[in-house]
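Listed below are the structures to be examined.
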Structure I
Amino acid sequence: MLAASDIRFVHLGISIDHIRKSISVFGFPIAFYGIIIGIGMMAGILIACRDAKRRGQDPELYLDFAIYAIIFSIIGARIYYVVFDWDQYRNNLLQIFNIRAGGLAIYGGVIGGVLTLLCFSRIRKQSFVSMGDTAVLGLITGQIIGRWGNFFNCEAFGGYTDGLLAMRIRRALVNENMISQELIDHLIVENGVEFIQVHPTFLYESLWNLGVLLFMLWYRKHKKFDGEMICIYLLGYGLGRAWIEGLRTDQLKFFSTQIPVSQALSVLLVAVSASVLLINYIKRKRA
């Protein structure tokens, strides 16, 4: 029975015999990935609206922003992915628009959301950094939930591990492009069925982000300047992503280099946000 399981957390005693990637509604397949992303978006909007109410702001402002942010974040996530995986699309440009086949990058979504907020806050005559302090609470909430879409897609995992959270996946369920030589070297065969055993990096990131969110929910009452929550988000998320991205087997690389683009961006965001926080804290102390 265990050998027939599609996914096993081998040291936790958790097994999933058959994992489904989609459900059918009137004959039309709907991917669990999309469902979970949608749930994450709704939860993020709810958290942001509750924080806006706490701060004495109009929650409707964030509902209006969310409509545009969702659209342009998806576009940004797709552009980011396509740009750094161009070889997959250069000979079949129509596939760029086939989002159902996969290919969204969180950092692209974040960039799309930031640009949308810049335009939205300017048009609505609101403070970008003040709105951002609330918006990032919703953003990281969505990331916590949305990462579980990767679980159902059997993707966004790391190299081989036999640690406590090691996850064993039936090889047939996984895109071969994501299987590294290290995983092949540690291939596990049970009753004629091949499995890979990996770092569940989607789980690592979800748990890390949960810790960042809990800290932000506690710290927001002690916020010292507008934009501080944005910096804390970038610092906290960036630190975790820089570490976790280094484990993954499906990294997007800087064109012809071997530099993981999301890892490099994480390090840059950590450096910038830490510098902004430090400068502001020093200024306040001197004042």
Structure II
Amino acid sequence: MDTYYEPIAELLRTEGGVLARRNNLTIRHQLEHLVQQGQLRALLPGVYTDLEPTWQARIRAAGMFRPDCVITGAAAAVMTWWPECPITAVCAATKQPVRTCAKGFNWERRSIPADLVVDSGVLRVASPALSVLDLIPILGGAVIDEALRRQSVTLEHLAEAFRQTPARPGNRQRAALIHDSRDRPWSPAERTAHHLLRQAGINGWRTNRRVMVKGVGYVVDLVFQQQRVAVEIDGWSYHGSRESFIKDRWRYARLAAAGWCVLPFAASELDDAPDEFVAVVRDALRMRAQG
């Protein structure tokens, strides 16, 4: 190993995996030497990292390269509210154009309102609400569902971020999906269920409500409080383990023992058999109304 590398490796650890030449002028020749030796790589002009940088290091590199930039899109979601967000490039917005074509970075000339920027003093990152809006053209309503389920944003946050970013390409889709989210779905399947019930004229329901049974609160996907009907929509991604399966069975049993009519549906059935879903809910409500 090059004798230069050990102290620089320590610097990398303390600087989040990246070093900017402008901040380390006394060792700039060592940095360039290690790049030539294949022990470091330049992620961006004048910004260096290890050979296998993480996405977090790439994000940090963008901030070092252009301290005035705002990290947006999936990278902002990763940093602020959704660490598992799928990411293929670090997107960043600047007021002035950036002339570099480094792989793994997308630069956009765009002015972002200060209210929609989270400034840590090290990085400037789009707020959770703005990152959701950024991702809607890629992920559709699913990104809204994810953010609502994690309680990272509210519909009011989304509406305000939308108001502050007018005339963007894709805003028609964003407006439609925000409106379609008015009953606060936490998954694409829940969104489908809400749409089917509204379309069928079935109302009087609330979503993701806490139902108390013997002092224990259970969050139910969809509740008809007056009729004491609980609709649960089980998707594999959220109920795919033996532990969660058993936990849900106990939850349904305890709700039923407390007088609730529990209707569990597989998420896939809402697309495969939408009419049957509506019919079963109607029948349960009718039965409860008849006593």
Given -13500 for helix-only ellipticity at 222 nm (-39500 (n - 2.57) for each DSSP H run of 4 or more, over all residues; to 500), calculated: source structure among I, II: II
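Here FRET efficiency 1/(1 + (r/R0)^6) of positions 40 and 192 (r between Cβ atoms, R0 = 41 Å, to 0.05) was calculated and came to 0.25; which of the structures I, II was it taken from? Each step should come with its number before you reach the end.
Numbers: I: 0.60; II: 0.25.
Going label by label, the one that fits is II.
From I, II, which structure was FRET efficiency 1/(1 + (r/R0)^6) of positions 64 and 272 (r between Cβ atoms, R0 = 30 Å, to 0.05) = 0.05 calculated on? Show your work: numbers first, answer last.
Details: I: 0.55; II: 0.05.
Computed on structure II.
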Structure from which -0.29, -0.97 was derived, log10 I(q)/I(0) by the Debye sum over Cα atoms at q = 0.07, 0.13 Å⁻¹, options I, II: I
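Quick check for you: by relative contact order in percent (Cα under 8 Å, 6 or more apart), which of I, II is greatest?
Values: I: 19; II: 9.
Once relative contact order in percent (Cα under 8 Å, 6 or more apart) is worked out for each structure, I has the highest.
Using the calculated result 0.05 for FRET efficiency 1/(1 + (r/R0)^6) of positions 24 and 56 (r between Cβ atoms, R0 = 30 Å, to 0.05), pick out the matching structure from I, II. Before the final figure, lay out the partial values.
Numbers: I: 0.05; II: 0.95.
Value 0.05 for FRET efficiency 1/(1 + (r/R0)^6) of positions 24 and 56 (r between Cβ atoms, R0 = 30 Å, to 0.05) corresponds to I out of I, II.
The numbers here are math on the coordinates, done by the rules we state, and not lab data. Predicted model only: the values in this text are computed from it and were never measured. Cβ atoms are built from the backbone, for glycine too; each structure is taken alone.
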